[in-house]
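Structures given as structure tokens follow.
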Structure I
Amino acid sequence: MNMNARATALTCVCCLLPAFSTLAVGGEERRPNVLVILADDLGYGELSCQGNPQIPTPRIDSIAKGGIRFTSGYVSGPYCSPTRAGLMLGRYQQRSGHEFNPGPANQSPEVFGLTRDLPTLAERFKAAGYATGMFGKWHLGYRPEFTPTRRGFDTFFGFLGGAHSYVDAAADRVNPILRGTEPVASIDYTTTAFAREAVKFIEEHREKPWFVYLPFNAVHAPMQPNPQEPGRFPSINEANRKKFAGMLASMDDAVGTVLDKLRALDLEEDTLIFFLSDNGGPTPSTTSGNGPLHGFKAQVWEGGIRVPFMVRWKGHLPEGKTYDQPVIQLDIAPTTLAAAGIAAEGAKFEGVNLLPYLKGETSSPPHDSLFWRFGRQRAVRAGDWKLTDMGDGARLFNLAKDIGEKEDLATAMPEKVKELETAYATWNKGNIDPKWGGPVRNAAAKVAKKAAKAAKKAADRNKGDDPN
């Protein structure tokens, strides 16, 4: 039997397994735990393993060191809520009209929420007998039917909106910190608290398989480092950059808290871990830098959609490797379910199971093309080629030679532009109009204006404070 036939046979066996049975591969094993850690507004260039020497991130880096770091890891939207929708469904969010953020909690339309037409990743794990917990930022609906405990999570500790104070649980009365559905009275520091709650959940459920979703609000604004840890990074002079560094270091510490618990419970080889950011860094407002990439959050330039992205599954995936083919957060759902041997009936996944690619069982790229639509902005990546259109005409770049999208080749290569335009048009036929607009329609222009103002300020910044 060849490799493809073996894989097909195993898939068929897994699909026939009862939901609560144990997956057997070369002997009886417990099904793997799954941990998805999502950073908020963390730019491509900020982690030590991504080339930033200024802010050490050893605990997050250890995921890459013990696993695989994606050099072309993408998200399907350059903004918070759309990316989270795609992650939860394994499908482009534009298919269900979830194209934009909804605006502040007290201004969001009633229809805002993750479509109920398809099960979430949490609902699929829960139906298969997994304990499911979420700790952090939701941003996928405020009405009861859209909240985490109604979308597959047994346990929820966090907030429903797009941003929150790190130190004041009651700072936003319409968007409080919740335990389940009840507001909590106080909190020490959200980053620390979310990790602490995740560790508590893992301890309580260590005897059965679990799915934990840990979407930090770090390093999203407001700029609030942990007040219990003053004086970190004294060598950084610029105020916002110093705050950002403290926030990122606290998130690294929090990730370490969770990783330490997995080791203490002897669960490292039983746990598949993904770490990524929801979009690129909004550099002008928070200093979160995107390294060599062009653009920021709210833009389909590489700086808005290419993010830090890594995976670790000790004993099952290679360690200390990089993977250069494009992948996307849509791949997380089919990959984790395949690892658990859970059939995804009617999923309509547009992500792919990455395991055969990461194990070296197939050398072809996981995706022929990836697509983005964000209002008037659109983009396509196919191989090394990317078409980027900010609403003022298509530009063509060869990312293998020009990661910063500096040399527009559209005029020199009209046939390649036509090829990518055709691919985009075919993909776009499956999308629907946005169900809500929010204030994000003009976000790209606002970000560009802020960037221009920040350019002069950046030029005056001490060389040691430059995130890029």
Structure II
Amino acid sequence: MKIKLFLPLLFCVSGLHAQPDLDAYEDGVYRDYIKTVRLHVNGLALSQPIAALGSTNSLFLSFDELDGQGTIYYYTVLHCDRYWRPSESITQFDYLQGYREGEIRDYDISSGTIQNYLHYYLTLPNDEVNWSLSGNYLLVVYERGLENDPILTRRFMVTENAVSFTTSIRRSNIVSLRNTCQEIDFSVETEQLNMRNPRAEFTCTILQNGRWENRIEDIVPRTILGTFLDYNYSGKIVFPGGKEFRNMDISSMIYRSEDVLDVEEYVEGFSTVLITREPRDRLAYLWRRDLNGMFVPFNRDYMRKHIPPDSLASTLNLVQRYNYREQQLNMEYSDVYATLKMPPMADRNIYIVGGMTDWKMLPEYRMTYDDRVGGYIGKMYLKQGYYNYGYAVADELGRPDFSLLEGDWYETENQYTLLGYYRPLGGQYDQLVGAVSFGTYY
């Protein structure tokens, strides 16, 4: 999908600025040679991209360019409303300080790898691009002179932290959903906002594991007691529990993890074959540590150590101890083959889905049935690391549905992110006045 975008280079002195026009305000990668895109809080590899208003160098963007061109990339940020539509009542002049775009100047060349690549990275906000308003933002990266054809986009949020949340997670009160779903109750203290009509001015959105496609939004308070808003609904704020995500430890091109059947090295690169798995919808719940669908680039070959049974725990303990070059520039890319053993489904396509696909059912992650193995085979091209994923089909709205092949259990450990948006009567944009992430632990 190509996104059309027009971005002037600098603020005009006159202050007359056209709002850039995008086909989609969402996470996306629009070049097949751009890989391993990540945006998170600086120093916290598994965090949601949420920055506090007024902070500097809060967010960290990184990605690899595999064609080795050494392209000069530029970036800008666009303010959005709570529905991820462009904020039409304000311009970039209103919410950006300094320049409207910046250049990504920091990049390094891979070292000692078969697949050559350039690793780009950027911290935000910085001296070139800084924001002055809270809310939803879209980061857009594009080549110099090709502002109308971005290479990637990433959502992030900037919060004022003007409200406080109290949250809880429990089994659904609805009998039919009690064993499969999780219900969220919460309350908000809004004393700092001085609202006149909370039901019209204040609304909340909840994400499960950073997924935007199945978010619950426009949540209004059930009861109001002064500045205290209560959202203790019964059966309204409910998510399917899912199962702990499938693990893919491909951090080594020398040793096999418990997830890998075989690793082969060829002149042109590596090939990694995962152990054949089956659908889990009929299996009992089994807790296993996971990354809630996310992934962490990691190179275990640097230490030349065998992979322990609990490879995820080992990865999380070690990932912060490696320096930049070992973590990002000495990592190989590999063709990764996954097999799901099951009868063919004549009317459904099966996809590998996770944070590595931006929670989308991408064509390159669609699996094909192979009679020789009696199941579906998928091929991915991934950097060394630790990945979470699941097998999904499309639901009636075209979104990834994990329930059919993975199953749902209320005991599953998930991470939720609660966002509070405030737009006073007559206000021009949606302020993000609070954000909190919390998990389920049974």
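The numbers here are math on the coordinates, done by the rules we state, and not lab data. Being a predicted model, the structure only gives us computed values, none of them experimental. Cβ atoms are built from the backbone, for glycine too; each structure is taken alone.
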helix-only ellipticity at 222 nm (-39500 (n - 2.57) for each DSSP H run of 4 or more, over all residues; to 500), calculated, reads -1000; among I, II the input was structure II
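With mean count of other Cβ atoms within 10 Å over residues 261-268 derived from the coordinates and found to be 11.1, which of I, II does the value describe? Display every interim value, and only then the final one.
Values: I: 15.0; II: 11.1.
Considering all the candidates, the number was obtained from II.
Check the numbers for Kirkwood radius over Cα pairs in Å, for residues 165-220 alone across I, II and tell me which is largest.
Numbers: I: 12.5; II: 13.3.
Top value of Kirkwood radius over Cα pairs in Å, for residues 165-220 alone, among I, II, belongs to structure II.
Identify which of structures I, II gives the largest calculated value of relative contact order in percent (Cα under 8 Å, 6 or more apart).
On the way: I: 25; II: 17.
Checked I, II; max of relative contact order in percent (Cα under 8 Å, 6 or more apart) sits with I.
Please compute Cα Rg over 2.2 N^0.38 Å for structures I, II and give me the label with the greatest value. Before the final figure, lay out the partial values.
On the way: I: 0.93; II: 1.01.
Largest value of Cα Rg over 2.2 N^0.38 Å: II.
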